[in-house]
Structure P
Amino acid sequence: MMQERSYTIRQLTKELRVSARTIRYYEDEGMVNPTRRGQTRVYTEHDRARLIIILRGRRLGFRVGEMREVARMYDYKDGDPTQMIMARSKFEARIRQLEEQKLDLEQALRQLRLCVAEINDGLEGKPRTPWPKFFEQESALPASH
C-alpha cells in the first residue's frame with residue numbers, strides 16, 4: 001500500500017501562493033486539520049485538497065461559512081448513500097448559483113465594455129447616450145431572470 005503524500009506548511013504556501021498565516025487561519029477555523037510532528041504541521045493530501053477548495057471559494061467571494069460547507073460537501077461525496085444524495089443536491093444548488101453568478105459577471109462585463117466605448121466616443125467628440133437611456137435595457141435582477 002502506498003503511503004499518502006504529506007506536505008509542510010512551507011510547501012503549501014509555495015504551491016498555493018498564500019501565506020502561512022492564511023493556512024493557519026483556516027486551520028483555526030477548523031477547515032483543515034494537520035497533524036504535528038514536534039513543532040511541524042504535517043498536512044495530508046486531503047488537507048491540500050480542502051485548501052484548494054477553500055481558496056477557490058475565497059476568490060469567488062464566498063464567506064468562510066459557505067466555504068466550510070462546500071469543503072464538507074466534498075467530504076460527503078464519498079460517504080454513505082444518504083450523505084452522497086445530500087452532497088449531490090448541494091452540488092447541484094451550488095452549480096445553479098455559480099451559473100447565475102457567471103451570467104451576472106458576463107452582464108457586468110458587457111456593460112463595462114459599453115461604458116468604455118461610450119467614454120471613447122465622448123473623447124472623440126461623438127454624441128453619447130444619456131445615462132438613463134444607456135441603462136434602459138438593463139435590469140437589477142440576476143441575468144437569468
Structure Q
Amino acid sequence: MTEQAHILLIEDDVNLGLLLEHMLSKHYQVSILNDGYAALNFSILNDGYAALNWLASGNMPNLIMADVDMPGLGSAQLLENIKVSGFYRHLPIVILSGKSDLDKAEGLVKQGADAVLQKPFSREELFELLQRLMRFG
C-alpha cells in the first residue's frame with residue numbers, strides 16, 4: 001500500500017478546519033493545528049508558533065496549508081521561518097484567504113508561498129491545486 005501524502009493544516013476557524021479535514025482525509029494524512037480539535041484527537045495547534053513547534057518535533061508534512069490571518073505568529077512570519085530553514089524550505093505552502101485578505105495573501109506569494117486558495121473554493125479547485133503542488137512542488 002502506498003503511503004499517503006501528509007498535509008499540515010493550520011486553520012483557526014473550527015468549522016472550516018473540520019470541513020477541510022473531512023474532504024482531505026479520504027486522500028491524504030491530515031494534521032490539523034487548532035485548539036478546537038483537542039477532543040477530536042488531532043494535532044493541537046492554532047497559530048504559526050504552534051506550527052513551528054510541531055515541525056521542530058520531527059514531523060514532516062508534504063505540504064502546508066495555512067490561513068492568511070492567524071493568531072500569534074502570523075502567516076507572514078511562519079512563511080519567513082519556513083523558507084529560511086534548510087530543512088523545510090522545499091515544502092509547498094498554500095495560503096487560505098478570504099476576499100478581504102486577498103492582497104495580503106498575494107503578498108505572501110511574493111515572499112515564497114506557492115499558492116493562494118481563495119475562500120470560498122470548490123472541492124475540485126482544492127484537489128487540483130494540491131495535486132499540482134505535490135507533483136511538482
Structure R
Amino acid sequence: MIFRKLREDKRNFDRNNTDENKVLDATLYSAYKGKLVIKMAGFGGRSFCLGAMFISPKESAGNKDSVNMVRHEYGHTQQIEKIGLLRYIFRIGIPSLRYGRVPLPDYYNLKTEITADILGGVSRESHTEEAILAGEKYLEGLI
C-alpha cells in the first residue's frame with residue numbers, strides 16, 4: 001500500500017507545481033513553487049515549515065482553508081529566504097508554536113504570521129492595515 005502511494009506521488013511530482021490542490025491531493029509528498037512538501041502532522045497536528053513545507057494530512061483538496069494553508073506555509077519559506085533558517089526558527093517558528101497552542105481569533109494577524117500570508121498570496125478579511133504594517137516592520141527588522 002505505502003509503495004503504491006509513493007509511486008503515485010513520484011509519478012505526479014512536479015518541482016515547479018503551482019497548483020495548491022495538487023499538493024493537497026498528494027499522499028506523502030509533493031512540491032509547490034520549487035519547495036518540497038511533505039504530508040505529515042506536525043506539532044499538535046498542525047502544518048509547519050522548516051525550509052520544506054510540512055502539511056497536515058487533515059488538509060484537503062478543494063477546501064479554501066486548506067488552499068490558504070499551502071499558500072501560508074509557502075509564505076514561511078519566503079520568510080526563511082529573507083532572514084535565514086536559524087533566525088526564522090527563533091524569531092518566527094518558536095513564537096508561532098507558542099501562539100498556536102492557544103486558539104487565537106486573530107492568529108493570522110500576529111506579526112510572525114501576517115507576512116507569511118502576504119508573501120504566500122493569502123488574503124484574509126481579518127488582515128488589518130495596522131497588523132500588516134506591524135508584520136512588515138517586524139520582518140524588516142530581522143533582515
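Overview of values
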read-out: Distance in nm of label points 7 Å out along Cα→Cβ at positions 7 and 95 derived as 4.8 - corresponding label from P, Q, R; value: R
read-out: If helix-only ellipticity at 222 nm (-39500 (n - 2.57) for each DSSP H run of 4 or more, over all residues; to 500) is computed and equals -14000, the structure in P, Q, R; value: R
read-out: Structure responsible for 0.95, with Cα Rg over 2.2 N^0.38 Å calculated and labels P, Q, R on offer; value: Q
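The numbers here are math on the coordinates, done by the rules we state, and not lab data. What you see is a predicted model, and the numbers here were worked out from it, not measured in a lab. Cβ atoms are built from the backbone, for glycine too; each structure is taken alone.
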